[in-house]
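Down below are the structures I want you to see.
Please treat every number below as a calculation from the coordinates, not as lab data. What you see is a predicted model; the values in this text were computed from it and never measured. Cβ atoms are built from the backbone, for glycine too; each structure is taken alone.
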Structure I
Amino acid sequence: MEIIDKSQTALVVIDLQKGIAGMPGQPYEAKDVVANAAMLADAFRKNSMTVFLVRVATSADGKDRLNPIVDGENPWGNRQLPPDWAEIVPEMGPKDGDIVITKKQWGAFYGTELDLQLRRRKITTIVLCGIATNIGVESTARFAFEYGYEQIFVEDAMTGRSAAEHDMSVKTTFTRMGRVRKTQDVLEAFAA
């Protein structure tokens with residue numbers, strides 16, 4: 001893999017929180033995605049690079065949730081979420097220096113300070129991972145692309161609700177917006 005410019009690159013981890021990481025995933029199990037993302041986060045921290053942990057949370061009454069009329073499944077609906085649903089999984093932290101971004105919708109840019117925090121740190125490249133590939137990760141990636149960020153997608157540090165959904169994002173969408181790599185590729189780039 002290409003050398004990573006440590007001064008201008010940050011890790012952005014999408015929705016590795018108890019309520020989402022507890023759902024089934026394909027083609028990778030959530031526990032494997034969390035393990036790979038945790039290795040990435042540790043490598044970034046060890047190299048004094050910023051780790052952004054993004055989570056989705058709603059108000060207790062749920063009135064700030066997206067709740068459109070849809071033909072397919074609406075994962076939010078009006079259901080009651082467990083109290084720990086939005087807590088970041090312990091394997092990810094947060095650790096000292098990490099920045100936690102709380103969003104109210106699929107993507108991590110709209111309505112949050114993510115873009116501001118990246119730009120103030122002079123970050124031009126984001127390494128993106130998390131759950132779900134075709135929902136939170138892809139929505140974030142589309143905004144990042146339009147905002148001009150370089151992107152590296154860590155394919156085995158993300159998963160979808162189905163392998164087909166994951167593959168569509170990874171093989172078609174992400175290859176048009178950046179570079180698709182494996183966890184090991186990124187880790188090896190730190191050693192180069």
Structure II
Amino acid sequence: MTKRIVMIQGHPDANDRHLCHALARTYAGAAVTAGHEVREIAVGKLEFPLLRSKADWEHGALPASLGDAQQAIGWAEHIVLFFPLWLGDMPALLKGFLEQVARPGFAFHTSGGNPLADKALRGRSARVVVTMGMPAALYRFYFRAHSVKSLERNVLGFVGIAPVRETLIGLVDNLDEKGRERWIVKLAALGRAGD
């Protein structure tokens with residue numbers, strides 16, 4: 001079964017030389033070859049302000065530069081986020097992007113003042129692909145993948161996106177060509193499956 005997939009490249013460096021970019025290219029190519037429809041959002045290439053107040057988030061206008069991104073997320077059946085772990089969390093630019101696009105009226109609707117009552121992005125699944133310098137097992141078991149769990153629960157889950165799967169790639173600075181190729185093969189398989 002083919003899917004409508006939106007890929008969100010959350011690496012803030014728009015230079016296309018990072019492992020996150022290679023993994024995303026591989027996933028996208030394999031997904032398209034398998035017949036999936038794919039749209040891509042490169043957060044590092046977008047210009048938008050950071051939100052500074054609750055009032056702006058609730059009532060301010062979505063920046064024009066994010067209209068296509070919000071539309072692509074609404075169109076998608078499956079969302080794949082790629083980002084490097086920076087200081088134990090997603091990069092600030094990606095967080096700012098998510099805050100801007102996941103606004104009331106798009107990501108959820110309030111019913112009687114309860115934002116949990118109408119999660120507007122239900123019916124979508126997601127995969128979170130995170131690269132990091134530390135061993136992935138250390139991040140997962142010692143640090144309990146705290147920032148990825150927060151993203152899954154407090155952002156994606158809050159708006160109804162489920163299930164959410166993870167691909168955690170550790171020790172990226174030490175990966176040799178064989179190690180990179182193993183991850184490329186894994187992401188190609190995920191792309192073909194639309195997962």
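Quick notes on this structure:
- Comparison of I, II - label where mean count of other Cβ atoms within 10 Å over residues 131-138 is highest: I
- Per distance in nm of label points 7 Å out along Cα→Cβ at positions 27 and 107, the highest-valued of structures I, II: I
- With respect to distance in nm of label points 7 Å out along Cα→Cβ at positions 11 and 43, the largest value across structures I, II is given by II.
- Which entry (I, II) yields the derived value 9, 35, 38, 15, 2, 0 for P(r) over Cα pairs in 10 Å bins from 0, in percent: II
- When distance in nm of label points 7 Å out along Cα→Cβ at positions 51 and 83 is worked out for each of I, II, structure I gives the greatest result.
- Structure (I, II) behind the derived value 110 of volume of the Cα convex hull per residue in Å³, for residues 67-154 alone: II
- For the structures shown (I, II), distance in nm of label points 7 Å out along Cα→Cβ at positions 139 and 163 is largest in I.
- Given -9500 for helix-only ellipticity at 222 nm (-39500 (n - 2.57) for each DSSP H run of 4 or more, over all residues; to 500), calculated: source structure among I, II: II
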